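A.B. asks: Below you'll find the structures, each written out as structure tokens.
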Structure P
Amino acid sequence: MTSSTSQTANNDQTGVAVLGLGAMGLPMATRLAGAFTVTGYDPMPASRERAEATGLTCATTAADAVSGAGLVLLAVRDAAQVEGVLFGEDGIAPALTPGAVVVMTSTVGMDAVASWTERLGALGVALVDAPLSGGPVRAGEGDLLIVVGADPVVLETARPVLERLASTLTVVGNKAGDGQAMKTVNQLLCGVHIAAAAEALALADALGLDQQQALAALETGAASSFMLSNRGPRMVQGYDGDADVLSRLDIFVKDLGIVGKAARSAGLAAPVAAAAEQLFLLGQTQGLGTADDSAVIKVVAPRRRTVGGDADGTEAAR
């Protein structure tokens, strides 16, 4: 395993196409546009309009966006979208230039990666498996964490673009699919930590403690975690109004589903991840799928209690 924290200076050695201009794709595209010639595409006209308002050049079709591009970055939601973008009815595969590199940044699981690699390889196109994390703000600042599985020679072609986006770039294997494997392990911990933070803050409130004070105290000790500090304030805020959506709850429905499938395929029990997955699934069925993932606390405790009172604010029996 190797890592790099270097950043790439202006290095317009190849045209870059960014497909998917949503919460993560747009800030990545604008970040890359500071160093490369970038063409963006999104099937939603409104997303293209937002991108063009930032000064980004957009194509009206995915095929036009990738025409002549040396590197194509996919910022889509799931494996089905990757399949559609590459090989669907309007897929880009026929328009890709031989020698081009496709960089897959989404968390999509390992199942189809070998097939995508083989089919792209038949066209003379290589696949770099580079799932990332960090959120939209960090994407725009080039402060993402990216784990990579790729042939070492192909990786060197993609490295300038990846280093433009990442503060930490960790190579975890020499083939596409290794990045997805590592990201699956990462998402197991992230999902469990968010669910545990929600239960802890809900319990603090149920025991009559002030959630803000409880959060501050927990952050200073051994119970602290990145997810507690990052999601905790939004969990508390979410009772007073919807928290800003920085990572949708239904993303963890997808990601923990990938975790569960991977664990079963490996013959490994993952009961804690399964329990966390159920909380996110319940949240989705309760209409919270498009809310921030910190809203999972509402699955545990739909309403905040008041100190010395019940969930309705009335005096509790002691």
Structure Q
Amino acid sequence: MEKKKRIILLSTGGTIASKRNPETGLLTAGVMSGEELSKMCELPSYIDVEVISVFQIPSNHMTFDHLITLKEKIEEVFESNDVDGVVVTHGTDTLEETSYFLDLVISDDRPVVVTGSQRGPEVSGTDAFVNLRQSILLAASPECRGLGTVVLFNERLFSGRYIKKQHASNVDGFTSFGFGYLGIMDQDTIFIYQKPVKRETYLLKSSLPIVELVKTSLGSDGKFIDCAREYGAKGIIVEAPGRGHAPPAILDSVKKAVESGVYVLLTTSAEEGEVKTVYDFPGSAWSLQNLDVLLAGDYDSKKARIKLAVMLAAEAENITEENFHH
């Protein structure tokens, strides 16, 4: 008789674990237990699911401390050789950040699948159960080994590195601009079309430091960069339009931040394309690079923030622009 697949379901809350509050008439996220959810998924008999509630919160309540707790729980689970894979249920608002964090810090080849839902389990047309069921099937599949942390949503499989929430409420809530998805699930059948060319993981040696994200737009100045520096940020992600063309009024603040030892990274607000030195006007990527700002290639600003925090916590040597390119 073939050995059963053992999957650990780590519940963290979110819409996928929400219930209607009779007093407000609104959904309260994170109150349905993982056991309740998994029992509604009609799983095949060859899969055994063990449910562990890590925390039950809406994902906008996630912090760096929560990320560390989740990482440590996954590592603890993988100490058992008979665990075939892990599924993490998560709210959608910060799912892309958590999934990329896990992709950077979990080195085990066994599947880690993150999922959630846009509609609560008690809402008409919910996507909670199909997403969870397919994620469990995916985590039990040998085809999913070595992919890093992946996200299963709306029958599509995404890389934690490139996934982004594209719609506030539609069940087709996630995409990977410019890169597409790794594969699809057609009911119970898995099709993997592509795999990441390389994986990189880091061993954390300290807690995640403060890394702030500053978005610039027409006429922005440097006050938020100054504020981040003064409040002890170890890194600042500056998001600017196009190839990384920031308002020149931020330059003095950027210079002060870099001179005080803060890592400053430049990202683009465009969904596709890279920050690149093309122009020589003040505020261009070239002028910022001359202030020792690191150009972060095609990184989404939120992903760049997660990676810089991880690299700083890993006490990585020589953090350079090369770390933020393909």
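A.B. asks: Given a value of -14000 for helix-only ellipticity at 222 nm (-39500 (n - 2.57) for each DSSP H run of 4 or more, over all residues; to 500), calculated from one of P, Q, which structure does it belong to?
C.D. replies: Going through each structure in turn, the value belongs to P.
A.B. asks: Here's something else I'd like to know. Quick check on the output: 17.8 is mean count of other Cβ atoms within 10 Å over residues 141-148, derived from one of P, Q. Which one produced it?
C.D. replies: Q
A.B. asks: If FRET efficiency 1/(1 + (r/R0)^6) of positions 93 and 229 (r between Cβ atoms, R0 = 41 Å, to 0.05) comes out at 0.45 when worked out from the coordinates, which of P, Q was used?
C.D. replies: Only structure P yields this read-out.
A.B. asks: If you rank structures P, Q by distance in nm of label points 7 Å out along Cα→Cβ at positions 69 and 293, which sits at the top with the largest value?
C.D. replies: Once distance in nm of label points 7 Å out along Cα→Cβ at positions 69 and 293 is tallied for P, Q, the winner is Q.
A.B. asks: Separate question: Where does the value 0.65 come from, among P, Q, when FRET efficiency 1/(1 + (r/R0)^6) of positions 45 and 149 (r between Cβ atoms, R0 = 30 Å, to 0.05) is the thing being computed?
C.D. replies: Derived from Q, not from the others.
A.B. asks: Once distance in nm of label points 7 Å out along Cα→Cβ at positions 165 and 277 is calculated for all of P, Q, which comes out largest?
C.D. replies: Top value of distance in nm of label points 7 Å out along Cα→Cβ at positions 165 and 277 goes to structure Q.
A.B. asks: On to the next question. From P, Q, which structure was mean count of other Cβ atoms within 10 Å over residues 133-140 = 17.6 calculated on?
C.D. replies: The structure behind it is P.
Throughout, read-outs are computed from the coordinates displayed, never taken from laboratory work. Everything numeric in this text was worked out from a predicted model, so none of it was measured. Cβ atoms are built from the backbone, for glycine too; each structure is taken alone.
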